[in-house]
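Next up: the structures, one after another.
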Structure I
Amino acid sequence: MPARPTIVDRGLGLWTGAVLVFLYAPIAVLVAYSFNASRLNVVWEGFTLRWYEAIWHNRPFVRATENSLLVAACTTVLAVALGTSGAWLLHRYRFRGSAAIETLVTVPMVMPEILMGISLLVFFTMAQFPLGFVTVIIGHVTFCIPFVITAVQARLKGMDPALEEAALDLGATPLRAFALVILPYLAPAIAAGALMAATLSLDELIVTFFTTSSTSTTLPIRIFGMAKVGLNPMLNALSAIFVASAALFQVVLGRFRSPAT
């Protein structure tokens with residue numbers, strides 16, 4: 001017979017419910033008001049889909065979304081390639097100063113974004129490098145690489161060294177052993193690092209603000225500019241689309257994780 005819940009258990013349950021309401025109630029209100037017919041978006045005036053339609057007809061919004069997807073794709077590829085190779089080199093080869101390098105790698109993860117954005121702007125200005133897509137991608141890769149390295153290093157710490165040794169004993173070259181044995185083993189960590197890099201790149205505002213130009217404006221910069229003017233119902237609709245996309249992605253990911261029946 002199951003034990004009856006105590007007062008402490010009920011209190012913790014109520015506290016957990018209150019925390020969930022505090023976290024998700026604003027999101028629920030935002031999604032609900034994305035269907036509000038009011039342009040002021042303060043008082044409910046009826047159901048409408050006009051703000052979702054307005055997004056697709058808003059050329060600056062569409063262009064900013066395309067820019068964000070392009071920057072995120074390039075950032076993810078570069079961060080995964082550099083982060084995976086860097087984590088493998090730090091794991092495979094020990095040399096003087098390797099511990100200091102591992103410490104320095106994590107600095108962008110804890111450095112305030114405004115400091116990183118200003119330092120990148122000063123660097124590009126001194127180097128007389130024009131701001132644009134390249135500078136935005138460089139800035140995003142700079143703070144995304146540490147997350148990939150951390151994820152891959154955590155996976156490498158649990159790897160059996162005999163895997164690589166067995167591949168070498170069977171005649172594989174070090175490069176072939178890395179491609180056929182190490183990379184498949186690191187695939188979950190690489191995927192996690194790629195998802196983290198893509199998410200951070202799509203969400204980044206401050207570093208992008210200091211490294212972008214008028215032709216490489218991303219979606220967060222566009223949203224920030226619109227939010228400063230005042231409440232815009234299209235922002236609610238856009239936020240609702242992102243919430244729905246994230247929920248759908250989690251559902252699909254959960255289906256792939258579930259064991260086959």
Structure II
Amino acid sequence: MKTRFILINTSHAGNVGAAARAMKVMGFDDLVLVAPRWANVLRREETIQRASGALDVLKNARIVPTLDEALQGMTHLCATAMTPRDFGPPTVAPREHFEMLSKEERDAQTVQGLRLDKTVNPEQGVAFLFGSERFGMRNEDVYRCHACLSIPTNPSFGSLNLGAAIQVIAYEWRLALGGFAVQDRAAAPAYADARQVGGMLEHWERTLVDIDFLDPEAPRKLVPRLNKLVNRAHITVEEIHILRGIAKAVAQVAARAKASTDAAGEAPQPAEIPAKR
């Protein structure tokens with residue numbers, strides 16, 4: 001279903017950029033501004049900064065003088081207003097209304113696919129209307145809509161910034177349309193295979209012998225126990241490299257200490273450990 005976000009009499013350039021960003025992250029790109037305060041609002045520095053890279057949405061955005069022009073091609077209009085109008089459309093929560101819309105869309109596609117009703121319009125579109133930051137939407141604009149969306153908020157403080165309101169509506173509508181799969185940004189770990197684990201354990205065994213931690217004549221199953229520990233940890237290739245690097249460094253320190261001892265002809269004295277205070 002075609003989706004359009006319409007901003008009426010927007011007064012802050014930054015909110016236009018924020019709207020573009022909110023739309024892009026939810027996969028929408030049809031933005032229309034009706035008589036904004038700034039004629040060059042799409043090119044203003046604050047707009048571009050707040051868009052945070054959603055420059056394609058700004059590039060495709062249109063500025064029109066009247067709401068009639070902004071609504072061209074749209075068949076279902078949703079106003080956004082905190083205050084219900086006495087003669088306006090029903091006030092509904094976005095999620096509730098969007099579930100109904102998406103169900104109607106699916107039903108219409110099914111009917112069209114079965115050729116039971118050739119009058120179904122596959123090009124229908126939904127428009128979300130947002131009023132001025134200072135005054136909200138005019139009554140006459142709200143009256144033209146099929147629904148008035150009210151975001152459930154804290155009853156004692158329900159005022160949302162325009163960009164935040166657009167983000168909420170865009171998110172709820174995207175969910176109703178099917179949503180996006182959650183992307184796992186982290187690369188899948190490359191687990192070490194048995195050969196790599198075996199090589200690392202052999203390296204550690206040599207190092208432990210070098211530092212007199214392991215007696216090769218009486219190993220007491222130390223290496224099998226280390227093997228079991230590593231298998232339980234599902235160690236990765238990168239972790240293998242780290243552990244082998246540690247073993248190498250330990251072996252080098254042990255070799256230097258032994259060489260120093262041989263040169264001095266006596267065992268080095270242990271370093272004095274200061275008493276805890």
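When distance in nm of label points 7 Å out along Cα→Cβ at positions 64 and 232 is compared over structures I, II, which one is greatest? Walk me through the intermediate numbers first.
Working: I: 0.5; II: 6.7.
Result for distance in nm of label points 7 Å out along Cα→Cβ at positions 64 and 232 over I, II: largest is II.
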(Q) Starting from the value 19.0: which structure in I, II was mean count of other Cβ atoms within 10 Å over residues 160-167 calculated from? (A) II
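Once mean count of other Cβ atoms within 10 Å over residues 8-15 is calculated for every structure in I, II, which label goes with the largest value?
Values: I: 10.4; II: 20.6.
Sorting by mean count of other Cβ atoms within 10 Å over residues 8-15 in descending order puts II first.
Assign the value 32, calculated as relative contact order in percent (Cα under 8 Å, 6 or more apart), to the correct structure from I, II.
On the way: I: 32; II: 20.
Clearly, the read-out refers to I.
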Q: Name the one structure among I, II that FRET efficiency 1/(1 + (r/R0)^6) of positions 136 and 208 (r between Cβ atoms, R0 = 35 Å, to 0.05) of 1.00 was derived from.
A: I
Q: For the read-out helix-only ellipticity at 222 nm (-39500 (n - 2.57) for each DSSP H run of 4 or more, over all residues; to 500), a value of -24000 was computed from one structure; give its label from I, II.
A: I
Q) Taking Cα extents along the principal axes in Å from the coordinates of each of I, II, which one would give 74, 73, 36? A) I
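No lab work stands behind these numbers, since they all come straight from the coordinates. What you see is a predicted model; the values in this text were computed from it and never measured. Cβ atoms are built from the backbone, for glycine too; each structure is taken alone.
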